[in-house]
Structure 1
Amino acid sequence: MSAIKIEKLDKTYPAQPPVHALDKIDLDVHAGEFVALLGPSGCGKSTLLNLVAGFEQASGGSLTVHGQAVDKPGPDRGVVFQEAALFPWLTVWENVIFGPKTQGLKASDYEERANEMLRIVGLSDFKNHLPVQLSGGMRQRVGIARILTLGSRVLLMDEPFGALDAQTRLTMQELLLSVWQQLKPTIVFVTHDIDEALFLADTIYVMSARPGRIQARMTVPLARPRTIEDTTSEGFNAMKREILQQIRH
């Protein structure tokens, strides 16, 4: 079953001259699939993610999430940005429950799930901390727990680990894989890092320079669950070489 279905999607920004950002994008993301959008800066990866999120509207084509046309943001699609965008005056717990609380839900409807999501991302002992007291990686964990507490079935992630140091980034990649293995949300993950895309994703869509087009769709043959040791395998390196050829082309 398709969680996200995109057909002949175009996006042009009005300017002088107009900026043609995306051209005839076709994507079919299955429920529970982990998809990476890979390409150079300026190729439209984030624009495509914003269209799925409902932050922007397409200039042409069709886009549906779980069979419904997307015309605005919704709690079924959670977005994780490069910066965690937490409320600095709220504790970790208050940030995590902010969504369901503002929707008017009873505490009994979301507190158990919020505690479970904090446990999954390893922050149960930091519920009363403020964001300023956390590291960058921990703040991203809070952002992920907040989205999961909302019950979003689709996670849209825009280079969420791009601002982290290499060691923290790897830790967060392993955490995200663990979260995905346990909960199986549909994930669309934007990155320009080939190793990251290969380590995380089931399917990689390689995008061309602007106007962004799908240049190649590649299935990652690495078995799951994955470990960091997989990134040194011959199969991993062979796919990396293939993707590099696609990007150069």
Structure 2
Amino acid sequence: MVLQVISLETRNLTVKLNGNIILRNINLKFVGPGLYFVLGRNGSGKSTLLRALARLIPFEGEIILNGVDITKYRRRELSRIIGYVWQNPFYGFFESTVEREIKFILKNIGSEENNTRFKELIEYFEVGDFLRRSPFTLSGGEAKRVCICSVLVADQQIYLLDEPEGELDYRGLEKLVNFIESESKRKLVIVATHNTLLAHKMRRTINKIFIVHNGIVVGEFGPEVLVNKEFLAEVGIVPVYWWLE
């Protein structure tokens, strides 16, 4: 089986929000299938980067998706290619039940008949018991699992996951890690987080780690950067071994 090459590239990407420059001249290239991490402290600009990659916010510069300027894609077409999972899962909820929430994107992109992926995800992430509940009544961990299902049910080429580990318990984290590692063998998966422990857990799968600090990319690294105490401390990221001291 020959896997399709997937590419997402930024060229001099700059984002200004409310008159403030959040990202400045970002030049990155992600090539999949594969797993990439964007690490940065809170407020560094990593979440803004993912929202720009999903074309959810205005930006300057270029984003090139599979060799084509991302602005050339229609919104529905883009939704079939890129899945963006919010850091706060409740931001994306608006349907009356969990089942309607998860199936909404399939209706939106004209793939309502695709129930196989729906069944696989609700079983894997164990959300079947509350399909008829309002998503706004869920706990944080339940909401995060529903949010993941409601986006990735479309089986996109690219997953943009913003702090996906938030609110998850041990079982939820275990499932998330296994899911990301498995999907990255056939997808392009980009995870934005401040959590070096999550990156360390998947260090054998990671292609590259990009460090974002004060709105700029300060470098690209292999997993060995996760134990570089001095460098990570300088950019406000907690090194892995700090937790073990």
Structure 3
Amino acid sequence: MDLQLKDKIIIVTGGSKGIGNGIVNVLASEGAIPIIVGRNRENVLDAVKHVQEKNLKADCAFAELTDPEQCKEAVKSVVKKYGRIDGLVNNAGVNDDVGLENGNYEDFISSINKNLTHYYLMAHHALPELKKSKGSIVNIGSKTSVTGQGGTSGYASANGGRNALTREWAVELLPHAIRVNAVIVAECYTPLYDRWIKSFPNPEERLKEITDKIPLENRMTTAEEIANMVTFLLSPKSSHTTGQLIFVDGGYVHLDRTL
């Protein structure tokens, strides 16, 4: 299926690793030009190089996403170089384990800034161009916003905010035909997930306990599977889909885990 994304300029925050990198590679394979926005120059440049080595297109802009001015400048640099923005994927974030009992105000606010505030900033600054292109926004969210995880007050709050912004923006941007959706991730094996699972004394057993509870095929969701959904939502082929929270998780959240 031709998703009609050839040469479309799509910003992907946190696109050098994990789910974001999966999104970048699927977008590039569909002929789009993903623009990775991140702070680690080495990782970002390596990710761009990896795409270009496959004779596909990708580019980047550097920004510390917790800095509002750098968010603004990153978007400006994309517009200056390409003259347009056709889509935005808000993906960057980290589960920093800021809880209620053992957290504090400073860490909580920091977690919100690392995981939510830049979603708003990137969309705000990209909006003038998205209005011109009638583009699309996809926010990446987490199961913590609907299931809870324990000890993640900051991250869970940020993900609840991502869901709320998805619905709010979908309503606000109806007059401009800009679609806004979210893809909610449960268990996807990324470098961050690998680091978390290895923090247990018995990581292999712990991983099996988790995968055994994923109804569809008892396995983790891949970054590519999430990327496929994101790419579809960015494309004209999903032209009447907006305001949706779409779970790509093998039934982990909504199906009976004893299946």
Re distance in nm of label points 7 Å out along Cα→Cβ at positions 105 and 177: value 3.0 computed from one entry in 1, 2, 3; matching entry is structure 1
Candidates 1, 2, 3; mean projected area of the Cα convex hull in nm², for residues 81-216 alone computed = 8.5; producing structure is 2
Structures 1, 2, 3 compared on distance in nm of label points 7 Å out along Cα→Cβ at positions 33 and 201: the greatest is 3
Value 5.5 of distance in nm of label points 7 Å out along Cα→Cβ at positions 97 and 233 was derived from the coordinates of, among 1, 2, 3, structure 2
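Values in this text are rule-based calculations from the coordinates and carry no lab data. Just so it is clear, the structure is predicted and the values come from calculations on it, not from any experiment. Cβ atoms are built from the backbone, for glycine too; each structure is taken alone.
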